[in-house]
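Have a look at these structures, which come just after this line.
What follows is calculated from the coordinates using simple rules that are stated; it is not laboratory data. Since we're looking at a predicted model, the values are computed, not measured. Cβ atoms are built from the backbone, for glycine too; each structure is taken alone.
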Structure I
Amino acid sequence: MSEASYHGSCQCQAVIFDATLDLDHTVTCNCSRCQRLGSVLSFTPTEKFRLAQGEDSLTEYLFNTKKIRHQFCKVCGVEPFAYGALPDGTPIVAVNVNCLESVDPRALKSTHYDGRSL
């Protein structure tokens, strides 16, 4: 699999987005947040992400170092994506693969990140 375009949304579809992602490089994490959410993440530059609908339906959550801006739908509570930055400061979007249409995130071979130990 290489980069492809995907369409995604929160559960109630108040928030809809399109993103170009490489699903060969997904990540799971065991930090206090990701483990509870069961997130499978794919990271993409901000220019390869488009919020098509629902900016006014989003609310933000910051925790720990407050560097990742977790975005939640105010209606259904699902976190479809988060805004962040690479170590060099390049802005990125962490897309929750669970929110993509026609993708089975459990079938992907994700890399595990040990966020609990940080």
Structure II
Amino acid sequence: MSRTEFVLATAIILFVAFCLGWFANWLLHRFTRVAAGDVAELDRMSQELHEAEETRDQAITYLQQREAELTNQLAQTEAELGAAMEGLRDARREAEELRGYMENQSAPVGGEVFSSKR
């Protein structure tokens, strides 16, 4: 191969490589290009996502506050129930004491027993 043929073959190979690189670059940009409408839609979607996250955070905060309120109310209700049950126990005990006292007062003196049979 002479020097001219070598230069010509090298030039053809480099030109083909340049054409293939340019074509590959064109294809790459063709498939990865984003239209202006797509960018606007992505911006809108990102704004909606941001708003949805804020709404979710507000809902979580509200639910946590509501849960704290309900927990507090439940604790108060349980305390009131405990106090009411204690009062009921005391009232029952007092009623039993009064019933026993009344039975002792109405018992006949000297051991006489009244019979309900006539």
- Item | Read-out distance in nm of label points 7 Å out along Cα→Cβ at positions 18 and 98, computed value 2.6, structure in I, II | I
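Tell me which of I, II gives 3.8 when you compute distance in nm of label points 7 Å out along Cα→Cβ at positions 34 and 66. List each step's numbers first, then the result.
Numbers: I: 2.3; II: 3.8.
Only one of I, II returns 3.8 for distance in nm of label points 7 Å out along Cα→Cβ at positions 34 and 66, namely II.
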- Task: Work out the source of 3.9 here, i.e. which of I, II gives that when distance in nm of label points 7 Å out along Cα→Cβ at positions 58 and 82 is computed.
- Result: II
- Query: Given that distance in nm of label points 7 Å out along Cα→Cβ at positions 74 and 106, derived from a single structure, equals 3.4, which label among I, II identifies that structure?
  - Reply: I
- Work out the source of 7.1 here, i.e. which of I, II gives that when distance in nm of label points 7 Å out along Cα→Cβ at positions 2 and 50 is computed. II
- Item | Given 35, 33, 28 for Cα extents along the principal axes in Å, calculated: source structure among I, II | I
- Consider the structures I, II: one of them gives 18.9 for mean count of other Cβ atoms within 10 Å over residues 10-17 as calculated from the coordinates. Say which. I
- Where does the value 4.0 come from, among I, II, when mean projected area of the Cα convex hull in nm², for residues 42-89 alone is the thing being computed? I
- For which of the structures I, II does the calculation of helix-only ellipticity at 222 nm (-39500 (n - 2.57) for each DSSP H run of 4 or more, over all residues; to 500) return -32000? II
